[in-house]
Every structure is written in structure tokens, then in C-alpha cells.
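See the structures that follow.
Bear in mind these aren't lab numbers, they're just calculated from the coordinates by the rules spelled out. Computed from a predicted model, the values in this text were never measured in an experiment.
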Structure P
Amino acid sequence: MGLLSQGSPLSWKETKKWADHVRKHGIQQLINIYRRLKDRHEDVLKWGDEVEYMLVVMDEDNKTARLSLKGNEVLEQLEKRERENKNDYPATWRPEYGGFIVEGSPSKPYGWHIEHFNMVESNMRIRREEILSLLDQKKGETVITITNFPRIGCRGFTDPDVECNPTVNTASRSLFFPDAAINHHPRFRTLTRNIRERRGERVCINIPVFKDINTATPFKETFPNDDIEASLCAKEDHVYMDHMGFGMGCPCLQCTFQACDLQEALHLYDQLTPLCPIFLALSAAAPVYRGYLVDTQCRFNIIAGSVDCRTREERGLEPLKNDEFVIPKSRYDSVDCYLTKEAEKYNDIDLVLDQDICQQLQDAGMSRPLARHFAHLFIRDPISLFSEKIHLNDEQESDHFENIQSTNWQSMRFKPPPPNSPIGWRVEFRPMEVQLTDFENAAYVVFIVLLTRVILSYNLNFLIPISTVDENMQEAQKRDAVRQGQFWFRKEVLRPTSGSEYNDGFMEEQEEEYTKMTINEIISGQAGGFQGLVSLMNSYLETVDVDVDTRCSVQQYLRLIQKRASGELMTTARWIRTFVQNHPKYKSDSVVSEEIAYDLTKVADEITKGIRTCPELFGTPNSRTKVSLSPVVHKILRKDNPNKEEIDILT
């Protein structure tokens, strides 16, 4: 979501004039926060999730499914309920890029007590019911959590139908995705326009088509009015897309944790980074784009392309003349460096950064790895700026910092505390794709949050060279990566109890300490080798006091992840691909027709609502999730935290 300032948006030309001003004051705002809060300690664990919900209209008579553009209207009503019931409303609502998406989070963060794990699924269920209560279900309106709508970008995919061509799409100039489908908040249309104008052309996304037995060879698209730009950009045997909405219109699942202090936040960031590709593959849910089966399974590279504002010079296609850096990646991509001194030796890729900013941050007392991280983020220009937000008080505000921080959409995000706030140092885990049911989404969130407790309790070490994390991110997006892929991972994550922790030679260490594993081996372990994440988590659970209901739910969540990893249960991507290929109207030509898309969406909706079982996707779950904490635990927490307001750490 990012920074949601309100005001009068500037054009790209005007924004560019203020780019150095924003960077200068953004860094000063960061320094002020760092100096003030670097020694802040003893914050308690708080955490929460973010789920993005897609609004759909089902027309049974015509066998069509459309994306409903009622997102702004629904969001206004949800926010009104939130304002009117501040003390006991279960959710917090925020806008998202698509006019057909709303984002929901728990209204109060979960805390350190393990019983909180048992509230996640119930709260997700309540959020879904809140949205449904505002929809006209008799007219086929519903809400689903699916990562990518199968016919997004096809003619007439929105309800109401809106005109779509480069003339009316003044922000994007897209051939396929109408600007009218962008959320009304001025940030989103401004981002769309300024990314295109900064880049100097439309965004260009090419995803390999899935070559079925009747797929045209070569697969080559034609475009309306023989569009020259599309013809030059589109690749043979690829599905071509040209709008930010193809990426940012993909709902996802994220979670954020507040650490006890700065050092713990840095440590969690580093240790979770190698796990991003593993959970990208495990949550894979997007094998269909623009009405075609594709030969990938995730949204990640599509989003990277959808917000790629780099000029031709920055992409290395022309010699540097007007720009300062050749930048290897889009604004949205995998993490480029670790943040702690311990992990610095694993930063084995060249980091493009602003040396002056890096030195300024180090002079302010920031460690070299952390200074390099922010100096890397700040090679980017601001791409959305409001006239009312140019001149700010750097001691009291952080909008210039967040302007650039929040438009570097990486697989992990390190989040300093906002100024004048009780919120602490936070880490956001961002790679996961949203799942169909609340049970599945809760399972992924609980797994990651529980894993953070295990990392800290056992002082685990997941560090591998950052180049291998990049390699794993690409492996994760390949078709059926969970069953077929091989991923770099440490052979041993428990640190030695005596002697030197690390070998002297990096290459020697790499050779001895890392190997390629299957995801099943990473999650459930190898015979005579790596013990597996679930084994470590179960060992931890044996050391803490867990009530029967919470233990029951958590074990079901862990089993879901294990069975997805082993292939016994399908990932959402594999399930969707299988559904399409087994549909009686599918012609084995990679085309996902309106009728196939309708049936897929209908079945997904029925699964979400519990009307239809789907044992091949998640078994037969029966968690004991609860809406609230037990009275005993609630009393303990109130005693530990008397008269303290529950802060929204997701801000």
C-alpha cells in the first residue's frame, strides 16, 4: 500500500524538479528518527497480517465473471463502520491499487502470547464477512482472495464495463487495462502516470506462455490498431502486458512484526530474507494472465515489470548521459543486501548506491550495512509527490523518507518507527501470494510468525549468499517449483556451541555449508541431514505453555505447509492449472475462455465460503480458531500492559 498522503498530485516533470529535495530531506528525516530511537529497547512483540480482497460479480445466466469496480464505495462504508465502532471493531481497512480490491488487517495487533495464533483465522473470517455484508449477493456480487483474476486485461473484464484504449487511458496509455479500474485515491493514478513518463514508454511485461499441445507455435499476439509500441515490446511465445494494474492488481498476503529493539529487527530481516523464495513457491497462486495459461506460477516478476520506471539508460540499453546509475532491478524486486555486520560477508552482489548518502548516514552513527541499504533505496526518484507535502518539518514528519522507502517494494521491508509514535522497529515479510480460504491464509501467517519466535529462541542462522537468494527467487516462480525445484539452503541452521562460528574462506564456507534442497526437505527435513523447519518449530512448541485449542490449530497449520511442500496437497497455482486443463471446454491451446474463467471463479468462491470441499488443496481442516483470548490470558496481558492503547504496527 505504501504512503497514502492526500493532496494535489504533481506531474512527473514537476516531481522531478523536487527529487533532490525529497532525497535530501528524506535522509535527514531518517537520521532524526535513527538518532532519537536507535537505543529504544524493550518493545514487546506485536504483529499483524494484511489480506487483500478482490470484489467480483458473477453472472450465472451469461456465464461471466467480472471484477467489480465498487472498491471505493465498499471501502468508504467499511471505514465508516471502523470510525463508528473504534473500541470493538475487528478490522482496519485501507485502499489498494485496484478499484476492485480492498485491504483488511486486524484492528489491534496480536501480541506475544501464543494464544494469539488461534485468533488469526477467526479475524480473517470476520473481515471477509464484513465485506460480504456490503455486497448484493443476489446480484452475484462476492469477495474472493485469489492472487490474479484469470481474465484481467481481456475485453470487458470489469463491472461496469468501461472503455479501454490508449486515448482514454491517459495515465497508462494501456491497450488492455482501463485507468478507470484504478483506485480513486490520487496516489495510484499518479504513480501509474509518473512511472510511464519517467520510463519514457509504457511498462513492458512479457511472461512465457504455457505451451500446451494445441498452443500456436510460435505464439504471437496481434494488437489493436497495430500498436507500434506493443509490437516492438511483445516477445514471441510470451503474454504481453502494459499496465501497472497487471502487477499491483494482484492481491497478496503480508505480515509485519514489531521487534523489541533495532538489533532484533535487523536480525529478523536478515534471517527471513533467505526464506522469501521458499514461501513464494509454497504460496504460488498465479498461473493465468490476460486469459492465457502461462509457464510461471507467481505474480512476483509481473509486479516487478509493472512498476519498472527505469529509463533506457538505467536499464543499460543506452550509455549513461542524463541519468547517474545503471540499476539492475526494478523498484519492486528481491532484497539486494543483508543489514547486519554478521551477514555483511554474504552481500556478494554489487550494490548500486549513492556514496554521499551512505557516508552521511555512517557519519550519523548508522552501521555500514544499514547505511548501504538506505543509500541503495535512495538512488530512486520519488514518483508521487503532492504540492502540500513539499516543505515539511524534518523533526516531526517522515513523508519524504516514506515517499522513497515505500516505493521500493522489496521482498522484505525494514521499517523504522514513525516520528512521535509508540510504534517500534518493524520488519515486513512480503513475498507470499494470497490463498483462497481463511484457513490457508492463517496457516501461512502463523507459520512465519511462529518461525520468528524459533529464530530468536534458538538463535538460528539461515544466512546464504544474497546471490543465491536471487537465484532462489527465480526458481520459485517456475511451474511446479514446489515439487520440481531445487533451492539453495544451509545444511545446518543451529549455530555451533563452541569454536569458531564461521569458516575463514567464503567460497570454502559456501561449498561446505550450503547445498540445494527441495522445499519438502527444507520444511520437513532430510534423513541424516537438515532437520527441517517444522521439526525446529515443534521443538520450540514443546518448551512453551500452549492450550489445547491453540495447539490443535497450529498443528493443522503446520501440516498444511508440510503437505504443500511434499506435494501431497496442491499449491493454489497447481490447482488452478489443473482445473483449467481438465475443464471440458478447454481446447489445450493455453486459452482460458470466459466460461472457463467463470467456472473457476465460481468454484473458488464456493470453496472460500465452505460450500464446496477441496481436499486436494487443503485436506479437511477443522481448526479451533477463536475470536478472542481466554479470560485468563486476557487478564495476564492487561496486567502486563495496563492502560496502553493497542497501536497499529502496520502503519
Structure Q
Amino acid sequence: MSFPAYPTYRSSGVEWLGEVPAHWSVHRISELYREVAEPGRDELPILSVSIHDGVSDDEAEPDDEGRKVNRSDDRSKYKQVRPNDLVYNMMRAWQGGFGSVKVLGMVSPAYVVARPRDDAPSGLVELMLRTAGAIEEMRRRSKGVTDFRLRLYWDEFKDMRIALPPAREQLDVLNFLDRETGKIDALVEEQRRLIALLKEKRRAVISHAVTKGLNPGAPMKDSGVEWLGEMPAHWAVAPTGYRYEVQLGRMLNAERASGEDLRPYLRVADVQWDYINVKDLPLMDFPSEARIVYRLRPGDLLVNEGGSYVGRSAIWQGELEECYYQKALHRVRPRNTSSDTSDFLLFVMEWATNFGLFLARGNQTTIDHLTAEQLRAHRFAFPPIHEQREISSFLRGIISKFETLRLEAESVIALLGERRAALISAAVTGKIDVRGSAKVLPFPVDRARARRLIAAEIIDRSAYQATFGRTKLQKLLYLAEVHANINELEGRYVRMPYGPLDQDMVDEIEGAAVDMGFAVDDPGNRKMVRYRPVAARGRNRGELVEWLGDDRVAKLDKLITDFADLDTHAAEAVATLYAVWNDALIDGETPSDAWIISGFLTAWNKTKAENFDRHELPHRLGWMRRHGLVPTGDGPKTSIGGLFA
């Protein structure tokens, strides 16, 4: 969709701004904001300010050296901030380290806090300052010898000039961008969901191929290995070390970093899944006796030994004439190439890693570690050599198709990101006239109103259910925010025994029950708290639809409908599994089902293992996938540390 330009423009008198709409006004920052340094208070949260996401109300913020500050640290020098303040990191403003504040809190003393003199729209100013021209202007005004030490002081920042439309038009621009970027974000989410589904499909195909084979009619037998289950009757189970030679790499030390026999070697970072980097490899001393032991041959499988990448594997194809490998990598070589192939074992390793076979189970403080002895002892199912080759060829073909689709989805995401940035830049700098396209809602949707509207809709449609009460409401509120993208709820969810919970949100909603048109029936004695509508059903539906738009309304409706079939126990399981899974994605992980289940039972709350059977959780994950309840790493992360750190 294209948008018209404004009828007339004039020179702004500012080089980086260029021409602006004729009726827009140009202001120095100092005309709109004043610097403040109001002392923080112990009860206030420390807000984080990131280069890409602006200000968020996380409980901790990294300082300039990457260290985290927590509630027990001294806050006496922190600066209090209020909603609509503009804050920036002096060292990183020119990189995007700034943003507008949405909640009461405080920030590091290394930040500058600018408070509006009147009603300066900090959200709009933030978007304007994120345009390429504004970023370059801030870099130009920053003082220092190198980029690493550049600082943007208030005296320089306050003289920077920006252009703003009239007050009413500012709302037009913000409403337009909220609607249009929401559409783009929904398309991006669809592509991310596709990528997540492709990953799941890849896992399922590999798992079936390396444990059951390609012939659905093959007779089966018990493998004798609990986590392997049945396998084709003519396959053999054996320890890896029985069929493959496992050799750990050479240890690097100060003495071996120099010498007369320097040779290139591979590190953990060089061995990715099914890919090996051979550019700019470091050198280590490999005398003749070490070269015999550690020299790689084409067809060798390299397996990462430990850390966050335990089990990650790739095959050496002879990319260099001569190459070696460091300790922390295993070289796995078939003992008999007429019986086994590294290609098949590569897919077995991917399956085993996704299954969670190499994890330090049940102990979140233990670093995952796969020793040579452990790798040799792990038992897998091995088909005859001709089937190994058939399975490898089949998997290569189908994974290639998955990879093509994934790359296409990532390309679409990149293009949508560019479109989003260009649209924002054009709107906030006056390159396009959005006044006729911006629809202003007839009511403000702040956090309190958002919570009331969503809770009222959930209660209106669920109160008749025998299993609906406070627990299911809590879970639906969490999923409405993280899955249906209703981020106006602004929840702060903690890991409670019954799943993710924002108690303050629930208290706020129940405190406004009369205004929302329902009553709270609390029998006490740890019995179910229920809600009883006392006003006409659907009275807020029109406002809800107008506010959320079609996409988010559809997601919310589906959530409420799907949860109608779940009892309280199942709702708790689904919401907690979603939170464990989503938190891991936020952390950059790609968790297997075994990993999610382990996090649910051992890392969430000690009562989980008492109240849930491990064998029921895979069925819950299956239900989630069938109903499209698959997380993408969006929304707020639950608190109390990282599950998969």
C-alpha cells in the first residue's frame, strides 16, 4: 500500500532533517525536554535500556561492562524515571541506546534522563531519533577519540533539532504506526511460526528415520534401551565405541601456541551443525608424533564435547589438505567403513542431542559434558550399511527442502523488517501523509483498561464452565499476552507452583470486578475461586474488537475456545509448558521436548514433579501443536533466573 506525500514542504534549516511538511514545527530538544536527576527509591525496579528495544521494565540492567545489577545492590545513585521520560546511555545513544519510559522506575547513573516540559510525545520522539539521519547526527555530536569511547553529553544532545507535527497529528502518526506495524508484526510472527514448525518437522523426521527406519512394514523388536523403544528387528544395538573410534583432541597450552610445527586446528566454534569453518583458523604446534594421532581424514565426524553445544556435530570433508583439532572436540571415525558411515551417525547425533540424551539431567548447576568414555558407552540402533546410506540420502533430500523453506521465511522476515523500518522513518519524518489513514480509537487503551477488557471477555465466555476459576483466568491472561500478542497487558509473570502468574494483575482485576460487571465468589479453604457475571454479556466486545483488530481478536477467541475443553490441571500444564518453551526461545535456545519437560519438572517449581506424571507431558505438547499453541520467543519472560542458562 502506498501513501501520499504532504501537499507542501519547506526547508527545516537542519541538514540531517532536510525538507519537512510546511505546517510542521522545528524544535531544539531543550525546548521540549529538561535534564533531571531525581534520586531513585529502593522499591522501584531498575529498568533496562537496550540498543534495539528501547526501555523495558526488566528487573535488572547490564552496566557498561556487561554486569547485572540486582535488588540487593546499592541503588542510592540511580535516577528515578517516570512514564513519558526520555532516557539515553551517553556511550551508546548513537547506536540506539535510548528510549521512552512507560512505567515508574529508575535507571543507571550512566544514563541521561530528559523530562518533557509539557506534553512532548516521547514515543514519537523516540521513533524519530531511531531514523538513520538522527542516529548519525547523534554520533556526530558525541565526543571521544574512538567509537568505543564516544559520549553524547546533554549539552550537545539538547541542541539537536527535530521536527514535529501539530498535537492532533502526532496522535494520527502514532495510531497509524501502531496499526500498520501491528500488521507487519503479525506477518513476521507467521513466518517465525513456520520456522518453528519446520524445526519440529525436521526433528520428527530425523527421529523416526534413525530409530524406526524408512520401511513402515518392517518387523519390529524391543531394542532393550528404554529411551529407544522398538526398532526394526534386523537392526543391531551397540555402544558407539564398539563401531566407531572416539579420540579427544589435543590440549592447547602456552607452550604449544608456538613452535616449529605449527598447523591449523579446529575449535568448538568452528564446528557447527553439519558445517565446519576453515577460514582464519588458529595454529598449534603438532610435532610428528602428534600429527599421527590428531590429523583429520575426510569422513571423520567431529563432535563437540561440552558446554552449550554438547553433541553438535559435523563431518570433515577434507576442506584443507592438512588440519587437526583441539581438545573439547571428539573425532569419531568408523572402525569398519563397510559396516558404518559417519553420515548416518551425524543424524543419530542430531537426534540424540534434540532428545536431550547428553544433558546433565535434573541438575541445572551442572555444565553439560560428553566425555569420550560416555560417548563410547552410549548405545544406539545401527541398520546394515545399505540402509544407513539410504536413510542418510533420504534425510539429506528432505532436510534440503526444509532448509529452502526456512531460508525463504527468514528472507521474508528480513524484508518485512526493512519495510517496517522504512514505514516508521517515512511517517515520523513527514515523507508520507498518514492523516487520512490513521484511525484514532474513541477511547484510550492504557494498561488498566487493557486488563479489564481482556479479563471481562475471558470471564464473559468462560464463567459457565465447571472448571473455570482464578487459575484458568491467570493462565489465559498470560497466554493472551505472550501468544495473542496483547502486550498492552504489561504483565510481570513469576514462576509459581501453579504456573506463570502476575498476582498484582489478578488483584487489580478482581479489585475492579464491580466496574467490569462480575462478582468474585471466594469460598476460602483453598477451594476454587469463581467469577459470576452480573452484567449483560458481550457489553465490551465492540471496544475490544476495535482496539485489538482482527488478527489479535482471532487469536484471543481461539485461546478461550481451546481452553474451554481443559480442566484446571491441564490448563496449568499447558500454560507452564508454554512458558518453559517460550523462555528458552527468548534465551536463544532451540529446546527439545525432553528439554522442555525436564525444565517443567525440575527447574520450574519442586511441586511440579509431585503433581504431574512425566509421561503425560508429551501428550500436552502434542495438544499444543495440534491447536497451534506453539511459542515463538515473543512476549515477556517469566522471572526467577533462566531455565537453560
Structure R
Amino acid sequence: MIKITLPDGAVKEVSNGSSPMDVAKSISEGLARNVISAKFNDSIVEVTTPLTTDGSLTLYTWNNTEGKTAFWHSSAHVLAQAIEELYPNAKLTIGPAIEKGFYYDVDFGERSISEKDFPTIEKKALEIARGKHDFKMKAVSKDDALKFYTDRNNPYKVELIENLEDGTITFCDHSTFTDLCRGGHIPNTGIIKAFKVLSAAGAYWRGDEKNKQLTRVYGISFPKQKELTEYLELLEEAKKRDHRKLGRELELFTFSQKVGQGLPLWLPNGAALRERLEQFLKKAQKKAGYEMVVSPHIGQKELYVTSGHYAKYGEDSFQPIHTPKDDEEFLLKPMNCPHHCEIYNSFHFSYKDLPKRYAEFGTVYRYEQSGELHGLTRVRGFTQDDAHIFCTPEQLNDEFKNVIDLSLYVLTSLGFDDFTAQVSVRDLDNPEKYIGEPENWEKAENAIINAAKEKGLDFVIESGEAAFYGPKLDFMVKDALGRSWQLGTIQVDYNLPERFNLTYKGSDNELHRPIMIHRAPFGSMERFVAILLEHTGGNFPLWLIPNQAMVLPVSEKHEKYAEKVLNSLENNEIRALIDNRNETVGKKIREAEMKKVPFMLIMGEQEESSNTISVRRHGGEDLGSISVEAFSDLVATEINSTLKSF
């Protein structure tokens, strides 16, 4: 007999060789019907894997993230089999589960696939799924694995196997299909009831532009048809909210091939929106004791070598700028923090001067691959709402909690109320990914965890997600469509102060090393605006939207009254425009609706004679005829209800 410890601490004794499914059946038949994956002693296993030692077992269903991962990973195998049967000359490469669904990268040779091929692939995949084929893992020697794929003329799988050690290679079989795989499957294909091919896009083999471009086939699957239907409806809503579409319609930003890929151009409406976001944060930062600084867009290469950014991000940076002077090289700055370290270093501080809080809306540049660029969410030039706090060890806890307060103020003021906190720590199995001493990492990680506990945050700890120079706290925010985004990063850093030899004089008259906190509530202005656009569908908070009201005179003879109303609105700090084009009021209203203008103020003979305005809210609600003063009070009340003081 062996002892199996369950997540609630209960211990079950089962026969040696029992599987996770056997354990599930011993708990309840209902659980066994729903279990699709399992973890034993921190390793994902098949539900049929024999358990031969004491250990901890976690059972997963479709309702767990790990269960969905196994479901979608298994579905990628089904997709691969369907493609192989439909396109015998296609060469399969890799096919992982992703956050929503899965993909498989395929070399289709001389042919290509398009949307018209998707229904055929879906039909074949569902046909395979209905066969209820068991997923079976088997160990394979390196020689046999190489022969298997050499015989099938698949150089991609051969390359993968050549980089694996003998004794670690496994294949997964189901139906008549075999694939190189490490494991983590659902019991059988029959659990897959709904299957959809979503799209196909180009993807370079192993992400290298020098390699051949493959076709990445994206798909998603569900255990119920109803869930697929709901998901597709959500996708349609997401298309309507796509920030690239809304950005064009609301005239916020554009891109130009002549300017360059991934380099957004902010139009007047977008620039006004950005400016308002910046002023909103600057006001809160000033109350919190931050000082604004400005640093250049370039720096000597040596600056980023010292910081470690060149070693970590050099390949993702723009190529060095060579000057006429021998051996002088500059880089477009990939990060603001090295510049802020040098600003700190230009003074001689004592412990009485700390903390120092330097903030900057600093533009940085990263040479992202062209295939990864996506609207404002993935660009090559972006502005971070960066700040760096230099403090003593005694100040660290309070400073970190103060930054949490500021981040929460930003998120809640902009309607992001559904979030969890993620503490990102080192991957202890891969220490080479990080710089600095282990004891400093431990101090930094403990500081973040303690601060999160003291603030009462609902948080999870994620191993391996830390920045290369320090652990961090991220706010994982859900938008209106239930999608999760990472916003509001806070990092604790013992390493850059060491690298830049930052010091302060302590009460003992000795020099000490400050601790550095990196923080960016927005993250980047570009990405934040994109997320906010999709979250709100373009219906920004009233305090933020560039144009709060559109003044609509019924005819030319009412334009003077419209000008008078506009002046009154501006005196009450309401942003408004007059649409005095020779068009019908109905058309003007429709166009104002499309531009997401919150209020339409209509005025004709009756309004002018009574010194009122007829107010129509975006969406069609008629608020009746009221005075300009009453309307101004209405706007002020709505703004104050969402925008609290920090």
C-alpha cells in the first residue's frame, strides 16, 4: 500500500500501482467522471499513470487552469492528426496549449491553407475525437525516436530530438497517430465535444526570422458545445472592442510605414487623452512625494552594460549608434532605471534625505520582431510611467505599501475593479537567469510578500516570473470581457544599487547601500490605453474622455446661442465642441454616437427662448431640457463619483 496526500490534507491508502483515476474513483464516481488531469509531487502526470511511492496528489477538472491546459494540449494532438490525415505531405513541428486554446506550427510545403479549409479540418478533428481514443505515453530511445521521424522526412522533430537526452524522450499515441510529447493529457479524445479552428498565421521555426516560415494554426476546444458558442460570441464582442479598430474610429492614434513599424503616432484626440492620464498620475505622485525628472532617449552602451540590460536585452534592442569618435557607442534606451541611478549618483545623500522618489514619463525602445507587433499592445517605442524610489532598509516596507496604495488608486479610478495580485519570484532551478546574490533576492521576495499580506491583498506566488534584477508584484486585472491583463508592476531591487555603487551616509557616518523600488502603475502609456479602450469599448470615464459633449444647433440661426452655450461649458471646465455643419440633427447625433461622445446638447427655438439645452446621453437616454448650470452640475457629480482624491 502507498499513502496519497490530497490538497485538503486528507491521506488515502491505495494499492501500489494505483492511478490518479483510481484515487478519484475511491473518493466519488462523480469526481472520477470529471477528472481530466493530475499532479503528483509537483509533476503533471497522466490520469492513468501508476503511482508507486507515497506522495501528494492534486486532481484537476475542466474548471481548473491545469485541467484546461491538459484539455487543450490534448486537442493540439487531435488537430495535428487531422492535419496529417488531410495533408499527408505536411510536416508537424510543435503544438502547445496557450492561455486560450492551442496552436500547432506546420510546414505545409508548397500549399497553404485559409479560412475556407477550416471547416474541413474541424470536421476531421471532431471525427477523431468521437472515436474516444485513449492517450497513451511510452518511453522511446533516442535512436528509435530519430529513426521514426527520419523515416517520415520530418527535420523539425529530428532537430528537437537531437537536443534531448537519451532516457528522457517520450511519445504519445492515440488512434493511429504518434507525436513527440512530454505528457499531460486528458484520458481520451471523447471528452472533446466542440472544436474550432480560429485562425492561421505565419510563424518562424523556433521564433527565428532566419528560419523557414511555418503556418501556425490556432484552435480552441471545449467539453460542451454551449461553451464554444459562448466563447465565439465573446470573440465577436472582442472584435468590436479591438483597440486598433476603436483607435481609428475615435481618431486616437495611427501608424505609418514611413515612420516605421511599431512606432505609434498620437493624433490630437489621443494626445489629449494621454496628457490627461499623465496629469492624473502626476497629481497623485506629487501628493505622494515624487519629484519629476527627465532623461535622454539615448545613453552610452556602457551604461546598459553596467546595469545588465545589455546582456539580457541586447538582442532585442536597436543596433548601437556609432559616432565619429572611435569606440564610442550609444543605444536607444531600453529602460529608464539606469538613467535614474545616475541621477541619484549626482548627489551625496544621508539617511535623513531618503527616500528619494524620482518619476518620469520616459520613452524607451525595444526592437520587437515584426511578427510580434500588435497595435499599441506590442510596439517598438513606448512611454513608461516610470518611477524609482531609493530608500533605506527600514523604509522599504512602508514605501512598498505606499506604492500599492497608488497603484490601486490608479486602477480603481479607471474602472479596473476585478484583479488579483501576483508575486513573481525567482526560478530556483535556473539561477543563471538572474543577477545578484541569493540572500538579497530572499530579502526582496520576503519584503514583497510581507507588504502584500499587510495590505490584505488577494495574491498568488508565481515562480520564474521575476525580472532579471529583482522580484515583483503585478496586478492581474480582468477586463469587461473577462480577459486577464498584467498592469501596475512594483519591483524590489538590491542589485542595481550594487552595480551603480549607490550609497547614502547612515546615522553611524558610514556609507550604506540604498534599496531601489521600480514602479509603473500604467506600465506603458501605449499598452494601458489599448487595454482601457478594449475594457471600456471606447466609452472612457467622463473625466478622461477628450470631448465630453457635442453642441448641436438645429439650424444656422441657432449658432450664436450655441456659441454662448459653449462658452458657458468651457467656463465650467467642460470639454465640448460645436457641430455646425449643414447636416440634419439626426445625422449629427448618429456621428456623435459613433465617436462615443457622452452627451449631445441639442438646441433650437424652444431651448434658446427658455435659455436651456436638450440633453441626450450616449446610448439614447433623453435627459430633457435643463439649464447649462444644471448640466454642469450633472457632469461634475458624475466625475466626482468615479474620480476620488488620492
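Below are the figures for this structure:
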| read-out | value |
| --- | --- |
| Entry that produces -0.56, -0.79 once log10 I(q)/I(0) by the Debye sum over Cα atoms at q = 0.13, 0.16 Å⁻¹, for residues 435-530 alone is calculated, selected from P, Q, R | R |
| Read-out relative contact order in percent (Cα under 8 Å, 6 or more apart), computed value 20, structure in P, Q, R | P |
